[in-house]
Every structure is written in structure tokens, then in C-alpha cells.
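Read the figures in this text as sums done on the coordinates, not as results from a lab. None of these values were measured; they are calculated from a predicted model. Cβ atoms are built from the backbone, for glycine too; each structure is taken alone.
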Structure 1
Amino acid sequence: ILDNRDFKMLRHGLAHWNFDWNVSNNIHLIAYDKDGDSISTKLLLSEVDAFHIIAFALVEILNEVFFQQEHSK
């Protein structure tokens with residue numbers, strides 16, 4: 001997932017506040033390039049949710065492996 005083009009473009013769009021929602025037919029999140037001039041990716045809400053769930057799970061795992069084990073010693 002971390003090397004997925006859409007995931008990277010979504011992350012960059014959200015990090016730089018260069019995104020918009022299209023709610024006409026299907027709900028899409030549209031991420032723009034760093035200048036906000038052109039679309040870098042357009043994802044369905046279900047795809048954005050999937051990326052969020054996976055990213056959240058990775059953070060949970062890293063937290064458990066690196067921080068929770070430190071505190072239990």
C-alpha cells in the first residue's frame with residue numbers, strides 16, 4: 001500500500017489540502033497536484049475508506065510493536 005500511486009497521490013492531496021469531493025453520482029475524493037492545478041487521482045469513497053482502514057491498521061501495528069512493548073518492559 002505504501003508504494004501504491006493512488007495512495008501516495010491521496011496522501012499528498014490531503015497533506016497539502018489540495019482535494020475536493022464530487023458527490024454528483026458516486027462520491028469521489030479528488031486529489032490535486034501540489035499546485036492545485038490538475039487532478040492527480042480520483043478515488044471512490046469506498047477506495048478512500050479502504051486506504052484509511054489499512055493505514056490505520058499499520059499505525060496500530062507499529063504502535064504496538066515499537067511503543068507498547070517498550071512500556072511493558
Structure 2
Amino acid sequence: MGDSWPSLRASDLERIIRRHCGQPIRQSGSHRIYKGKHKKFTFAYHNGDEVGGNMVRRVLVNDVGLTPQDARGEVS
């Protein structure tokens with residue numbers, strides 16, 4: 001299984017998101033809205049939550065706009 005992605009704590013994933021997208025453009029409770037490369041997206045996890053590997057890939061590649069190789073480098 002060479003294409004499985006590691007799970008991350010939500011706080012670690014959000015740190016990567018902030019590195020590439022900056023601060024959230026707005027927030028309502030635990031829902032933080034970021035501006036990705038191509039669209040806005042909502043990040044709605046509490047810091048202690050565990051985010052599964054498939055969702056990590058989806059957020060970094062589809063929402064943030066990283067290439068799969070760059071995203072893989074961020075989580076390694």
C-alpha cells in the first residue's frame with residue numbers, strides 16, 4: 001500500500017493549511033473558512049481530533065491546492 005496517507009491531529013493539519021493559505025478569512029465557532037489556491041473551503045475540526053489519511057490528502061490537494069508530491073512532503 002504505497003499510496004496510503006498518515007492520519008494527523010487537526011492542529012497539525014491546520015498548521016500546514018495556515019502555512020500555505022494564511023489566516024482564516026472568517027470563523028464561526030469551530031468552522032474556519034480559508035481561501036485555497038482555487039476556492040474557499042471550511043476546516044471544521046477541533047484541535048484534538050484525529051483526521052484520517054484520506055481526508056488529509058483531500059484537504060491538502062483539493063482544498064489547499066498542493067500537488068500530491070508537495071502534500072506528501074508536508075506530512076512526512
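Here helix-only ellipticity at 222 nm (-39500 (n - 2.57) for each DSSP H run of 4 or more, over all residues; to 500) was derived from just one of the structures 1, 2, and that gives -13500; the source is 1. I have 1.02 for Cα Rg over 2.2 N^0.38 Å, calculated from one of the structures 1, 2. Which structure is it? It was calculated from structure 2. Among candidates 1, 2, the computation of distance in nm of label points 7 Å out along Cα→Cβ at positions 43 and 59 that gave 0.6 used structure 2.
A value of 13.5 for mean count of other Cβ atoms within 10 Å over residues 27-34, calculated from one of 1, 2, originates in structure 2.
Please state which of the structures 1, 2 yields 22 when relative contact order in percent (Cα under 8 Å, 6 or more apart) is computed from it. Clearly, the read-out refers to 1.
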